[in-house]
Structures are given as structure tokens and as C-alpha cells.
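**Q** For reference, the structures are reproduced in the following blocks.
No value in this document is a laboratory result; all are computed from the given coordinates. In this text the structure is predicted, and so the values were computed from the model without any measurement. Cβ atoms are built from the backbone, for glycine too; each structure is taken alone.
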Structure I
Amino acid sequence: DVQADYMTALQVGLDVLLAGVPRLLVNLVSEVDVSLLHLLNSTAHDIECPCLFEKGDDGRAKMHAAATLYQEAMHKVAALSRYQARDDWTVVVQPMYEGFSFPMTAAGVPDASFFSPDKFHYSTKGHAAAAVGVWNNMLQPIGSKQTWTRDYVSTVLCPSSEQPFFATSKNSLEVEAKR
């Protein structure tokens, strides 16, 4: 079972951190669904990831299913009590890539400016959008974290006097109770 194997590997890594690194917030950034990359129409994709691009719709469907399984696995592992029991150590999923869709141009086509010339890796603009997404997720309470939107890069959140800290499962309950 791919999901179970992934969860086990993730737990092994987190357990090493839990045993050896005090006072830590671990961010698990959700997996990107690479099955959408075919929309960018790049010949480089056939070389970089033939498992996805040579198999057409069937390959894309399998990659989409795998991305969903990995995203679900992250949430399951992060919710384990051993990673949520302490006040000075926790794991938080930052789900910014869940429900990912490409930023679009005014012409209604995927905006390739978010990607490097190979249309697989991010450009500077794409890295900036991803950084804003992770930062914003870190400030948003658990259960209220934003997933990808097409205008993600436009708003950068800031800590406030009501919530001057990164959101964790414990302090998110306090934030929600005050609302």
C-alpha cells in the first residue's frame, strides 16, 4: 500500500526529529498534483517525467490519485497524538497545494510565467507565490487554512496582536474560541 508506506517513512523521519530536536514546529507542505502539468504543453515533460506524460489520461489519473493519497497521508500523520501532545513541538500540514489550479492569463490559458523554461520547475515568480502560500498557511488557524487560489500571490498575511504566533492545533482552538 503506497499510502501506508509513505506514512511509515514520514513517521520515521518525524520521530528522529521528535527525539532529537527540542522546541520545533515541523511544516509539512502538501504535495503538488503534477498531473496538471500537461496543460503547459512542454516537450521537456516527456524527458523529465515520462511516467506522467507518455501514458496520457490514464497516467495523469494515476498521478492525480497518488497526489491525493500523499496529501491525505500527511494529514493523518500530522494528526497523530505523539506529534500534537507537547506545547513545544508539533507538526502542521500547510495545505496550500490542495485543490491546485494554474494561475491563468487574461486569455484564459495557464500562466507559464510561474514556471521556468522547462515548464516543470518554478520560476522566480512561482517561487514567490509558493513562499507566500506557505507563509500565509503558517498564520492561518488549523481548519481555516487557505488552499491554492489563482490570486494567491496578491495577499501576504501578517501576524496580528490577536494572533502573534504561527498557527498550531493547540493555539488554533484558542483563536477560534475568541471569534
Structure II
Amino acid sequence: MKKAGFTLIELLISISVVSILLGLSYAGYAKLSQRQNLISSGQTMKNILRDVQSRSFSGEIDCSPSACNCSLTSSNLTGWYVDFSNRIQYGQCEAISFSSKDFGISPEITLAPYLTPASSKLLFRRSPPSADRGGTICLSDKNMVNSYYKVSIDTSGSISDNGTINETCP
């Protein structure tokens, strides 16, 4: 008489196959999650650049007594800076900095500005509306090899990206 059910070998093989499939699925999900995080950080960087550009071109200043002298015209506004090494943005009136704000991009993301002339800071000027440097900002995830998100800027202030991950940068 034959008994109904599975043998121990059949159960072990089934469990092994399911475990392998789950492991592969998790690895694929982790890579997808890292890619999406890099793309999201790149788009955040592009939005930060556009925000700083907008603040500069509109002449936004801080009128508090410790910052800009608002009794003067906004011509004393030097402009708005993006500081890639310190990951902050801020405005500057002559020698006084104001409204410093952190990028809010994960520390897992590396920022590498390739600007001409070389610098870790980018200045958006109000008059004439422009950037003091052009180039490419490359973002990469410390856990991903040869994966970069590029944001390009030119001296006219035009900011662009292609919305995808690239294998090289710049």
C-alpha cells in the first residue's frame, strides 16, 4: 500500500528552490531601490539648483538687521551659492551670508562637481542673470559601481539632466 504525501527529499528540494528564488528577488529589489534612490537624489539636486537660481534671479534677500541692508536696493546682493562640499545653499550680501539650508540628500550619495573653472561652489548672480561657472554635477551611490546621475549647468544658468543613470561621469 502506497502512502500519500511527500518524501523528505522532495520537501528539502522544494524549500531550497523557494529560498533561492526569494534570495534572488531580494537582491534585485535592493539594487532597484538603490537606483531609485540615486535618481531621486539627482532630481532633488536639480531642484535645489533651480531653487537657488530662482532666489538669485528674483533678488531674494534677508532684510534682518544682521544680514542685508534693505534700506539700500538689492544691488548689494552678491547672489546665491550652492556649496557642494558642505552640502548647503545660502544667499550672500557683500560679506554676509544668510538663509543657509542643508541639501537634505542622503550621506550615502556622493556629490562630485566638475565645474569650469574648478570649484566646490557655484554662484548664481542676479545681474546679469547667470551662473559663475558651467559644468556637470555627478551624483553616485557608495554601494553602486559605475552608476552616476548627471546634472548639467551652463553659465547662462540653464540646468538640465537626462533623468537616467549613466555608466560614466562627466
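**Q** Match the computed value 22 of relative contact order in percent (Cα under 8 Å, 6 or more apart) to one of the structures I, II, and report its label. Numbers along the way, then the final one.
**A** On the way: I: 22; II: 19.
Attributed to the structure labelled I.
**Q** Let me ask another. Which one of I, II has helix-only ellipticity at 222 nm (-39500 (n - 2.57) for each DSSP H run of 4 or more, over all residues; to 500), as calculated from the coordinates, equal to -11000? It would help to have the intermediate numbers written out before the result.
**A** Values: I: -13500; II: -11000.
Of the structures listed, the value fits II.
**Q** Another question about this same structure. A value of 3.6 was computed for distance in nm of label points 7 Å out along Cα→Cβ at positions 102 and 142; which of I, II is the source structure?
**A** Details: I: 3.6; II: 1.5.
Derived from the structure labelled I.
**Q** Starting from the value 3.0: which structure in I, II was distance in nm of label points 7 Å out along Cα→Cβ at positions 38 and 94 calculated from?
**A** Details: I: 3.0; II: 4.6.
Traced to structure I.
**Q** Further, regarding this structure: For distance in nm of label points 7 Å out along Cα→Cβ at positions 86 and 126, find whichever of I, II sits highest and give me its label.
**A** Working: I: 3.6; II: 2.1.
If we compare distance in nm of label points 7 Å out along Cα→Cβ at positions 86 and 126 over I, II, the biggest value is for I.
**Q** Between structures I, II, where is Kirkwood radius over Cα pairs in Å highest? Show your work: numbers first, answer last.
**A** Numbers: I: 17.9; II: 18.8.
By Kirkwood radius over Cα pairs in Å, the leading structure of I, II is II.
**Q** Something else: Once Kirkwood radius over Cα pairs in Å, for residues 6-109 alone is calculated for every structure in I, II, which label goes with the largest value?
**A** Numbers: I: 15.8; II: 17.6.
The structure with the largest value is II.
**Q** Further question: As an exercise: mean count of other Cβ atoms within 10 Å over residues 62-69, calculated from one structure in I, II, equals 13.1. Which structure is it?
**A** Working: I: 16.6; II: 13.1.
Structure II accounts for this read-out.
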